[in-house]
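Enquirer: Presented below are the structures under discussion, each in the form of structure tokens.
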Structure P
Amino acid sequence: MIPSAAPDWRIESCLPGVLWPTLPQPASTQVLALVFQLERTQWLVPQELQALQLRQLSLELAHAVNTVPYYRQRLSEFWTPHTGLTWEIFQRFPLLTRRHLQDHYTELTSSAPYPQHGQVGAIHTSGSTGSPVSVLRTAFDGLIWKALTLREHVWHQRDLGAKLSAIRQGVSENEIDNWGAATEGIIHTGPASTLPVARDIETQIRWIERQQPAYLLSHPTNLAALAQHCIEHGIRMPWLREARTRGEALPADLRELCREAWGIPVVDMYSSNECGYIALQCPQASHYHVMADSLLVEVIDDEGRNCAPGQIGRIVVSTLHNFAMPLIRYEIGDRAEVGEPCACGRGLPVITRILGRARNMLLLANGKQFWPSFGLRGLSRELGIRQHQLVQKSFDRIEARLVVDVPLDAAQEQRLRRQLLSSVPAGFEVTFSYCTEIPRSAGGKYEDFISEVAAPRH
């Protein structure tokens, strides 16, 4: 069923010659059925949403206790499948950290995920802390992700027949005839194009001018550099309708910067590879709604107490539908500020802002900027690097700060040096330093790349 907020959606039909009424593919029908439900349950009051969360979580916990060794050992003193799950009991469960994910991957894996949930696949991420982890997810998790993506399109009433361009990590330069995995085979959309974020800002600007998209998706720091360049050089982009951001904490001034540069709004998304969408921007405000239909999200202070509106705390996430590798009270590594209930009427919890994920740009002596994308995930796992932070100390030197099980030998350092240098323009050198921990800043932020170099004066 097409959501009423998106009457222009063109659902793809699986029958030749049938345009109306449309009969979607079976998998598409499942996604659209989820969207249909999400558009209604978002209006439940918080108490009703929490009751549904606890009921769903009880099913996942029962499966985890029976099939996941890690939880069988750690939850039995707090809860059994024969015990009712309350909020008070749930908050007694121990936190799961990224280090736990690294050290107990096998123990956290279910021995019997439901086959009806589809194929199990691995997700790998280094995350904003530079500490790599792997998580298993099922095909059903992918259906939830598609439904939430479509929810976000509905919320912001996008013209799906227009063009979308994305400049981000993990893509090649490409042009396709659909917006991507969330809409392909479900909805007819306009074309899309992608460009690696490692390209310099001037190259990105020229590419955008050729593409002329209605919607531009990128990382906040990259979008800020694009907007600043356009302001400084008087470049207008009248075809742009909206900028979409993901992957970092949104700088406080980015919305105003984009309005000044192009006269368009910014719509931000907060997600992680381990958990999917965590919170999406409200269609009527700049704050975020937690995706309570797929996750139970807590924001807690340093003593483990729930934060009140206006307070900043640690984000703790529990999956509701991952029966391949449940993540229960997973401390994701970010901090957020809790918000008041939203005037839009949705019962979904509110986060005012997310802290701790912004990354800097690599700055060259000629003033050009690059997004740092070093591709260290595989090599970090191979070399036993628990955590890394790369710091640009000057226009020709990068310091690699490493937390390792065993210090690297000369040959391993050289391998890592070659990998780092292959990702930056010529003329840089890399030095290494070892530490037991890379701490967060006073504001709760961690950056896996930091530039300590001021922009050159011309």
Structure Q
Amino acid sequence: MAGKILIVDDVATNRIVLKVRLGAMFHETFLASDGASALRLVRERKPDLLLLDLELPDMDGIAVLQALRADPASRDLPVIVHTATPSAEARLAALRAGADDVIMKPADEQLLLARVRSLLRRRDPVEAAQTPLLALQDQAAPFDWPGVIALTAFRGEAGPRLRRALTPLLPHRVTLFGRAAALGGDSAAGSGPASPDTAPPDAYLIDATGDTAAAAFSLLSELRADPDNRHAGIALLTDGPIRAAMAYDLGADEAIATSAPDPEIALRLAAMVTRSRAAASRRASLRDNIRLAMTDPLTGLFNRRYALRRMGEMSLAAVDSGTGPAVLIVDIDRFKQVNDRFGHAAGDAVLIEVAARLSAGLAEADLIARIGGEEFLIALPGRTLAQAQDKAYALCAAINGSPVTLPDGARVALTISIGLSLARPGTLPDEAIDLADRALLAAKMQGRNRVIVGRSAA
């Protein structure tokens, strides 16, 4: 998976070595020797990933990180700090400033390339394609709440010891899970308070050290294949660059060295939970946007755009049977008088109630959509004309059978008029809708509260 990678290092030899390594994997690379140039290239070239040295001539790497994270355009840009500074304090400072990882110079090539692949996989093409409005919505700070981090596959006292060490360092609850509990099996297999009724953990830390590595990699693969856990943050505790590289390539979000101090482990786990929740929020936003694009926000019914596409599918599916879907155009009689007399809030209440009554009278395979102010479209697949007429009369009875109660307690009696036609199998819905529209107009002219069939369907 090739990406655009910006390499920032004040030593030309380091830049060239990294460029050759990454270029061999077909990544597009471009170079900067100082912080100001790096920030300018991020704005101009929009890289997919940044390899950043901490020691720069004009500003240190921490300042570059802080500038990147303060800019909405680059706040989510993956950054690997590539440094010769070995101190734990420097690593923690880089992670707190927003680095996704800190890798010591000279980097193990297998580990570096695996980490690059891991971070490039994190790219979200949906988010990148968001409109400015959606991007603004996403920038709102999400409400955060304590989550659950599960320590899994730890042996003996290693798990409880790490749990005790991490608990005061994290805003999340740290618990112990067995393999069965992690995969939705018997919660008694775990030593923590898991229960079948609780949601899966927000993140896992799996022990992949020593002779547990093979089982840990297997568990990682199983979690990524499990619908309840595939989006959870997963970190592996590893003892060596080869296992860390393998963890990244199998889908781990983090591969944490056993030499990492407890504050660094806590910082990485907390950041992983934050990223997982942000990704979950984007997925939910995408689902909401898809739903809103298909539905009428007032009644919850489908809208015209979706209804036309769905009717086309119905028509094509009816070719073999030879009976196209019946099309009903439904209009609330004298709806304007409701708005004029009781107000638009009452009109909205009427629309919601009528939509609910119409929907209640339909089968699961039937289609109903709001296509205008007080106008609804209904498509009934697999119905004869007589069956469609019977359904239309039943819908009329459902509306005029009892008055609608308005928000102020007043009750208003309603009727509907329906124009009906049959669509020819394999044709676009326009012809049948036009026939039903003209039949609806005839129903209005003949006194309302009736069903009229379009002439070509009669």
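Read the figures in this text as sums done on the coordinates, not as results from a lab. Predicted model, so just to flag it, every value in this text is computed and none were measured. Cβ atoms are built from the backbone, for glycine too; each structure is taken alone.
Enquirer: Work out which structure the value 3.9 belongs to, where distance in nm of label points 7 Å out along Cα→Cβ at positions 72 and 88 was derived from one of P, Q.
Expert: Matching structure: Q.
Enquirer: Another one. Can you spot which of P, Q the value 6.8 was calculated from, given it is distance in nm of label points 7 Å out along Cα→Cβ at positions 32 and 448?
Expert: Value 6.8 for distance in nm of label points 7 Å out along Cα→Cβ at positions 32 and 448 corresponds to Q out of P, Q.
Enquirer: Quick check: 34, 31, 21 is what I get for semi-axes √(5λ) of the Cα gyration tensor in Å, calculated from one of P, Q. Which structure matches?
Expert: Only structure P yields this read-out.
Enquirer: Out of P, Q, which structure matches -14000 when helix-only ellipticity at 222 nm (-39500 (n - 2.57) for each DSSP H run of 4 or more, over all residues; to 500) is calculated?
Expert: The correct label is Q.
Enquirer: Still on this model: To which of P, Q does the computed value 0.05 (FRET efficiency 1/(1 + (r/R0)^6) of positions 80 and 328 (r between Cβ atoms, R0 = 35 Å, to 0.05)) belong?
Expert: Of the structures listed, the value fits Q.
Enquirer: Moving on to the next point. Who wins on relative contact order in percent (Cα under 8 Å, 6 or more apart) among P, Q, i.e. which is largest?
Expert: P
Enquirer: On distance in nm of label points 7 Å out along Cα→Cβ at positions 8 and 352, which of the structures labelled P, Q is highest?
Expert: Result for distance in nm of label points 7 Å out along Cα→Cβ at positions 8 and 352 over P, Q: largest is Q.
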